[in-house]
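Some structures to go through are shown next.
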Structure P
Amino acid sequence: MTTAAPGGTGVLDLPPLVDQHCHGVLRGELSAAAFESYLTESDRPAAAGTTFFDTQTGFAVRRWCPPLLGLAPHCTPGEYLARRRELGTAEVRRLLLGGTGIGTYLVDTGLPGDLTGAHETAEAGGGTGHEIVRLETLAERVAAGVRAAGEPGAAAEVFTAGLADAVRDAARTAAGFKSIAAYRHGLALAPEPPTTADVATAARDWLATGTPRLTDPVLLRHLLWLATGTGRPLQLHTGFGDPDLRLHHSDPALLTDFAHATAGTGTDLVLLHCYPYHRQAGYLAHAFPHVYADVGLSLGHTGPRATAVLAEFLELAPFGKLLFSTDAYALPELYTVGSAAFRTALEEVLTGWVRSGAWSETDACRIAALVGAGNARRVYGLSGG
């Protein structure tokens, strides 16, 4: 089945995509400045005299989104934003998500704000939605409840028991878990599970500070191992992100020892984004049967260069180990851009290899379907396809 969506010509005959890592869409109206702020991973305004529309993401929005709203490709930002206001947020969301060719959304619900949830996001796109539970947000919610209860003497014990229960309960319905340990400490964590005594001490110290944000490396490791014990896939942020991140601490190669330690647990690790360390992620997916790599954020932010980035992902990673996602957040436009960049890049890479005689057309179509949907359906145990 070929989906009617921006990007590609249908030569690869892709099934409906599985967006295995994305976020909700803002429900409210946005000013021009607020809209533009979501075109970048920066948390700061554009430099004086410049605009975030003058980025690969900004150009991609103006290429792929206007036709879905009844405008010509590459219209001016002002024309596009005016049309967006005219249609209203709900209609824009329906038109843009409905034109992506995405059939299944795995939504990380751990970000704050007035965002659509998994089912509301999917409904707008005419698909199905599943929740991905962010571990650090879950732990912070449990900690807030313990602090509110006001029992400092038993706080650590109540927290650790409540956290174990919360992870176990979430695993009953969630498609998987996600960790942003790369942001909170970095990926150079000790690979083994922390001891019960170390967890208790770390919990006691964190709760006593009153700090809501979890950064303690012992508790971050504890979260990873709690999630690993559920058998649900565990997504790990690696590579590119906002300035809260220290990029050199997010190299997926830092997870090599953790990959060794988790090899027999029955839990798959999914390395998110990866860029500019996507070749390291490809190596880990090559070396460890339970490690997968996600092309996600890498493609939406690299524009026409997404073809080269995807080809580099495909150099070493086994083709059954790569997953598609948009990492779209706040703007439905980012779903459109992410899916279009993926389709275009995949078709350019694979049809080029077919023309050169390196691949058969049959194999190109089969692998395209795996990367776009089949691999994610297998990893997350999703029905359909």
Structure Q
Amino acid sequence: MLGPLASLKVLDFSTLLPGPFASLLLADMGAEVLRIESPTRMDLLRVLPPHDHGVSASHAYLNRNKRSLALDLKQPEALEVIKQLLADYDIVLEQFRPGVMERLGLGYEALKAIDPRLIYVSITGYGQTGPYKDRAGHDINYLALAGLASYTGRADSGPLPLGMQVADVAGGSLHGVIGLLAAVIARQQTGVGQHLDVSMTDCAFSLNAMAGAGYLACGVEPDREDQMLNGGSFYDYYRSRDGRWLSVGSLEPDFMKQLCTALGLEELSALGLSPQPAQQKKLKEALKTEFEKHDFAELCSLFAELDACVEPVLSLGEAVRHPQIKARELVTEVPRGDGSTQPQMACPLKFSDGLPEPRHIGASLGQHTDQVLAELGFSAQRIEELRAAKVVS
């Protein structure tokens, strides 16, 4: 089985999370992804704990199904290797700050002159233009500048560090894949490629969705705990007697009726639709009181039989063992290369024709250097010369 993207061949110059998560999705769907890695400046993801069999679990996951070519892009011979690769690979994914690839002789215009069909995807924090284009940043900064952090969290304690990288993944990775595949479709129609400028801040800004639409059209500035979905209504998390949490999203009348009936609060079910803050506060306090009368297991058992949009907050370990996650086969075994396998999160996309089985965990640095160069026609002697000159490793 080859996968729906088996015709795509991608040179991946990215590191850390946004680019690698994007190319992971592409590789899982069958694309051939070749990582171009510096032999002198290690991808820090390789040393991020925890480690399994001496390998970063995050790196092993985010870079599965990809080959690794260790190439020093600052050396002139490296540019010739890239030019030869472009005869076969017609998609480039890079994550350097604006201008870096140009200084290396690998900018879009330079490579487009070699192959007009080239699709070139640049993922950065702030984009290729604007006053912040050269500024350093991380996920928390992009969420802050995009306005998202202003109405998340609690009114008395401020925004929360979310624990997962929304701007990196939902912004850079997913939007990068969407844009890349759109450019592929356009190339099928026109015969030419294009440069895709993906800013994680831009994409995070678009995630404002309903709140952003309300502000731009109506001037309604959202604040913490003053919107229906950010803690300003009963839609929230509730603590059990033994200190666990459950999520309540019973927005529709039927769901609210089941919730209130289960907790002996039938007379309050009509408050769920009330736009009045005082009514929402009354309902929320009543729910809080009732949830705190019961242990977590009791509440889970109670709501398991109801269609009330109430679900427990699970640890990762509990999520892995949950029957829904297991039924959807969201954990897969990936070969390590030594005959054993590593459990990893599976590709979440379900195709009726299926996807190819995972081939291997993230490769060691330069694991496929000799193989790739041999495919390009380099002799064993020339490969050794390049290695001696520290162009490759």
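Assuming -1.09, -1.25 is log10 I(q)/I(0) by the Debye sum over Cα atoms at q = 0.20, 0.23 Å⁻¹, for residues 61-156 alone as calculated from a single structure, say which of P, Q it is.
So the calculation was done on Q.
Taking 29.5 as the value of mean count of other Cβ atoms within 10 Å over residues 333-340 derived from one of the structures shown (P, Q), identify that structure.
P
Assuming 21.8 is mean count of other Cβ atoms within 10 Å over residues 133-140 as calculated from a single structure, say which of P, Q it is.
It traces back to P.
With distance in nm of label points 7 Å out along Cα→Cβ at positions 309 and 341 coming out at 0.4, pick the structure among P, Q it was computed from.
P
Once distance in nm of label points 7 Å out along Cα→Cβ at positions 5 and 365 is calculated for all of P, Q, which comes out largest?
Structure Q gives the largest value of distance in nm of label points 7 Å out along Cα→Cβ at positions 5 and 365 among P, Q.
From P, Q, which structure was log10 I(q)/I(0) by the Debye sum over Cα atoms at q = 0.11, 0.12 Å⁻¹ = -0.93, -1.04 calculated on?
Q
Quick one: FRET efficiency 1/(1 + (r/R0)^6) of positions 173 and 277 (r between Cβ atoms, R0 = 30 Å, to 0.05) came out at 0.20 when computed from one of P, Q, so which one is it?
Q
Upon calculation of helix-only ellipticity at 222 nm (-39500 (n - 2.57) for each DSSP H run of 4 or more, over all residues; to 500) from the atomic coordinates, which of the structures P, Q produces -13500?
P
The numbers here are math on the coordinates, done by the rules we state, and not lab data. These figures come from a predicted structure and were not determined experimentally. Cβ atoms are built from the backbone, for glycine too; each structure is taken alone.
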